[in-house]
Structure I
Amino acid sequence: MNIVIAEDQTLLRDSLKVYLEGNKDFSVIGTVSNGEQAIEICDRLDIDIIIMDVKMPKLNGIEATKQIKKLYPHIKILILTLYESETDILEAIEVGANGYLLKDIEPEALISALKTISFGITIFKYGALTPLLNLVSPLKGDNDIVVEDFSNSEIEVIKLICQGLKNLEIADELGLSLATIKNRVGSILSKTNLNDRTQIVIYAVKNGLLNC
């Protein structure tokens, strides 16, 4: 698995590189220190996952993620930051980040998260989402959420929304019409009493739908 680390703190960047290269499943093929470099390196290397800091010079990690997802949608991006900022978390979800974790994560958990993201599953640290969970009203009581409330096709759409795909991209991915995808998204919003795609992502994380 080819990894790029985008981190402006030299010690952390180098430490991450050494640690990840000690795992046979990972190859750190590049390191950069700002968002502009993160975008530029995508054109030169065959990257699977970028570990992206948020607070970086020249271009922050959220904006870099947004641009990379537009230009290279196949590249998965894990936001790794010190901050549990509600604004940053919402923006990370909206621009299609595949994960949002805090830098106090245990090394073994980071390895697990990277492998999970590589399979297309979105990872958000539950604690990081705590300020946002009150935006989402569960379908039933907190203890009554069941996967069976959604069809398999709806679960499939939810997972792709959590990967940052728009309706047209989901339609292309599944080989379905745009109208069909719009209907499924509408059904998901109706069942959950939610208002938008960002809330769908938060809801999915809160209720374990990404692990179905």
Structure II
Amino acid sequence: MTAQNKRAQQRAETRQTILDAAVEAFASLGYDGTNFREITQRCNADRPLILYHFKNKENLWKAAAELVEQRFTAQFEQFYQPDKQTFTSDRERIGFLMSAFIDALVTVPAYGQILLREGASEGPRMEWLARHFVPTAALSTQLDNPDILHRVQKTILRDILASVMVSFVTLGPLMDRSLALVTGNSKAGIHPLQPEAKQAFINYLLAMVFIDS
């Protein structure tokens, strides 16, 4: 490796280290709660070095959000491969899509965390999320029943389903602990990582989709 290539590799590695630290900070603290000091503590890169790579905080946030979106999409597409499945009904197909979406949310928790933090108020970051944070495969599902297809793709139900799944996974541990305290148990059994809880949740969502069927 030449000296020039080695320097380029070092710059790329430094940039990635900063970006990974930024993802952690923005996901856990939000844009407004994150400052350069927080990021430097997570990656040991000083502020001038961060600015050298990303120019400003807004650019850093966009780069971090883009990385999270790429990671989430890659995981979703890994879980959601309908061509390798045999479905006997639209209900099974949609349930499979929901399961893949939830699994991707669990695998890339920063996705849901950033959505909940930055999607709650209008502004440039919410606008960016609206344009970039929906996996294309999730919107291109083909169903046999055109009425059901319209319902899950072109009505407010689509947004209800997506937002509920994001909230369920992101806030699931909190909800589980809260219910456990109320009932006096160590666990409530609704944690999204538990297969029984996940399937029960999907069944509730499917009931919303097929309420008239």
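For which of I, II does helix-only ellipticity at 222 nm (-39500 (n - 2.57) for each DSSP H run of 4 or more, over all residues; to 500), calculated from the coordinates, equal -14000? Answer by label: I.
With Rg/Rh (Cα atoms, Kirkwood Rh), for residues 99-186 alone coming out at 1.02, pick the structure among I, II it was computed from. Working through the options, I get structure I.
Quick check on the output: 30, 19, 15 is semi-axes √(5λ) of the Cα gyration tensor in Å, derived from one of I, II. Which one produced it? Show your work: numbers first, answer last.
Working: I: 30, 19, 15; II: 36, 22, 16.
Working through the options, I get structure I.
Taking Rg/Rh (Cα atoms, Kirkwood Rh), for residues 11-50 alone for each of I, II, which is largest? Kindly include the intermediate steps, with their values, before the conclusion.
Numbers: I: 0.97; II: 0.95.
Evaluating Rg/Rh (Cα atoms, Kirkwood Rh), for residues 11-50 alone on every structure, the highest lands on I.
If you rank structures I, II by distance in nm of label points 7 Å out along Cα→Cβ at positions 67 and 83, which sits at the top with the largest value?
On the way: I: 1.8; II: 3.1.
When distance in nm of label points 7 Å out along Cα→Cβ at positions 67 and 83 is computed for each of I, II, structure II gives the biggest number.
Of the structures labelled I, II, which one yields 1.8 when distance in nm of label points 7 Å out along Cα→Cβ at positions 107 and 195 is computed from its coordinates? Walk me through the intermediate numbers first.
Values: I: 4.4; II: 1.8.
Computing distance in nm of label points 7 Å out along Cα→Cβ at positions 107 and 195 on every structure in I, II gives 1.8 only for II.
Read-outs: derived from the displayed coordinates by stated rules, not from any lab. Nothing here was measured: the structure is a model prediction, and the numbers come from that model. Cβ atoms are built from the backbone, for glycine too; each structure is taken alone.
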